[in-house]
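Next up: some structures, all given as structure tokens.
Just so you know, all these numbers are worked out from the coordinates, no wet-lab data involved. Only a predicted model underlies this, so the values are computations on that prediction, with no experimental measurement involved. Cβ atoms are built from the backbone, for glycine too; each structure is taken alone.
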Structure P
Amino acid sequence: MGQANPFNVFLKGGLDYFNTDIQGRTAAGGNIKLSNMGMAQASNLTANANRNDVISGGNIQFTNGNVGKGSVLYAGTKNISGVSYSTPGATARRGTEIDFNAAFNQLAQISAGYAGQNETGLRQRSGSALTLTACGNGINYFNVTTDDLWSLSSLSYNRNGFSNVKFIVNVTNGSTRGANAKLENFGINLNGVAQKDILFNMKDVTSLTLGSIGWQGSILATKANVVFNGGAFNGTLVANSLYGCGQFNNYPVPEPATICALGLGAIAVIRRRRSAK
């Protein structure tokens with residue numbers, strides 16, 4: 001997912017988070033406010049004082065916590081107290097590393113490319129239970145609405161015997177819930193599908209609420225302001241902003257040469273189709 005690929009949380013705007021962990025790397029184009037936080041402590045991150053694992057494109061306020069594997073970078077001002085660094089030489093320094101506007105322009109294009117794909121997987125609904133079944137190797141696309149997500153009691157994945165399967169779920173605005181999505185209070189059955197092979201693409205969602213859930217997979221929601229109060233998120237979140245105290249565990253998405261490149265390829269196909277009209 002472009003520059004978001006190595007991050008656990010990647011935001012265009014601000015981050016306000018407290019009393020939990022973001023185990024992977026974090027980058028936000030706006031201000032970051034953290035309290036009682038463990039940052040970048042994942043076992044699948046190498047210790048590197050020269051790598052910036054908490055990146056703010058604005059100001060940073062960080063009270064009480066730890067940065068496990070790398071350093072902190074901020075573009076504006078800092079107010080940091082009671083924060084330790086586990087890697088020798090790690091620190092907080094002023095500077096810039098990411099052009100967030102350019103990064104999110106690319107991510108919006110990738111999201112639009114995915115959203116333009118036809119549904120190729122099998123989507124089955126039984127009451128409030130949803131099962132997504134692969135119909136072949138490679139990327140399988142599925143279409144759901146925000147209305148569907150509000151009413152779920154369970155979500156299950158089925159590889160259907162295929163060994164190399166990726167699930168991309170395009171979420172469109174429902175007639176009742178509109179651009180407001182909710183992922184709360186339902187169980188997820190992976191059935192052998194890896195978190196890195198699941199992506200929910202919420203192209204036009206502007207509000208996303210998560211709670212009381214062990215979320216599996218990544219979410220691409222470039223316009224969404226996210227509230228996450230309770231539970232765990234096993235994947236990468238790309239959004240506009242984030243508030244809350246839910247835990248993030250580090251399950252990076254594949255390198256751009258796989259999923260990201262396929263998304264850019266989809267954009268090229270759409271553009272060729274439009275040019276031919």
Structure Q
Amino acid sequence: LAAGGGVYAFRLVNRPQPVMSVTSNYKVGTTQAGSTSTTLQVSGHKFSGNSAITFLLDGTPVPGNQPAHSDADGNVTTTLTITSAWSVGNHTLTAKDADDDTTKVGSPITIVPQGQAHTPGPNGAPPDDASGTINITLRINGATQTETGALIITGKPDPAGGTVCQATDDGQPHLTTGTSAGGISYHESASWTCSGTYKGGKLAYTRTATSDKIDFVNGLSCVARVPYISAHIEGTFSNATTISGTYYDDSITADCNNGAGVQHTSSHTGTWTGQIYLR
């Protein structure tokens with residue numbers, strides 16, 4: 001009994017003082033950060049040798065039951081995967097071995113929504129602060145041909161997410177030319193403004209026409225009643241580069257000369273796909 005007490009006293013005086021560090025590819029300020037599906041790299045020392053190591057998030061075993069073991073010298077290196085069970089916010093990560101030797105100083109970490117702190121969005125989508133161009137292909141329901149265009153995403157600091165516009169959404173008149181279904185050439189002057197957001201792997205974009213006049217070579221001119229929605233799209237990324245979703249635009253009412261009176265065009269719906277090119 002006396003010998004046993006001596007061993008216990010020796011253990012109390014000389015028990016290991018584990019230390020641990022945490023690194024991540026992402027930060028909020030100077031704090032290591034992550035979101036669902038990202039990882040934390042953990043390195044620890046001075047644990048009991050060949051011992052099971054339990055990692056604690058705010059004093060509770062980390063979600064997902066992610067065990068590790070120290071080597072004979074009490075060192076441990078492992079990767080912890082953040083799951084949706086890790087609540088968003090600021091936390092402290094600690095670790096203990098099978099002898100209850102616990103890191104005295106915890107490592108602060110921050111869990112953010114997917115997409116923030118430059119982490120990937122859901123399905124590996126670009127982060128919320130990403131900037132780039134999405135080349136889109138639009139198919140109007142009932143149409144035999146597709147249309148193409150480009151959306152520009154401009155990333156903003158968290159938690160704002162990004163803005164979405166086209167290059168010509170500047171409120172200034174832009175001239176296009178074409179030929180009507182009846183074979184009559186025309187030129188059209190139109191101006192647009194935009195509102196659009198990108199966040200959490202989801203995109204929404206609305207293009208509003210603020211002026212629109214079309215002049216045909218036969219002398220017919222029509223002026224659209226504005227504003228009207230020239231395009232509205234919503235979409236979700238399915239991976240790091242591919243996005244798809246739905247489309248609609250407004251019907252248009254225009255006042256025309258040469259006795260043509262009031263003309264109407266129908267609204268449209270459709271689907272679209274896109275590929276993003278980050279910059």
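Thinking only about mean projected area of the Cα convex hull in nm², which of P, Q has the largest value?
Evaluating mean projected area of the Cα convex hull in nm² on every structure, the highest lands on Q.
With distance in nm of label points 7 Å out along Cα→Cβ at positions 165 and 181 derived from the coordinates and found to be 2.1, which of P, Q does the value describe? Of the options listed, only P reproduces it. Structures P, Q were compared on mean count of other Cβ atoms within 10 Å over residues 93-100, and the highest value belongs to Q.
Work out which structure the value -1500 belongs to, where helix-only ellipticity at 222 nm (-39500 (n - 2.57) for each DSSP H run of 4 or more, over all residues; to 500) was derived from one of P, Q. It must be structure Q, since only it matches.
When relative contact order in percent (Cα under 8 Å, 6 or more apart) is calculated, the result is 13; to which of the structures P, Q does this value belong? Label of the originating structure: Q. State the single structure among P, Q that was used to calculate FRET efficiency 1/(1 + (r/R0)^6) of positions 53 and 237 (r between Cβ atoms, R0 = 35 Å, to 0.05), giving 0.45. It must be structure Q, since only it matches.
Figure out for me which of the structures P, Q the number 4.4 belongs to, where distance in nm of label points 7 Å out along Cα→Cβ at positions 61 and 141 was derived from the coordinates. It must be structure P, since only it matches.
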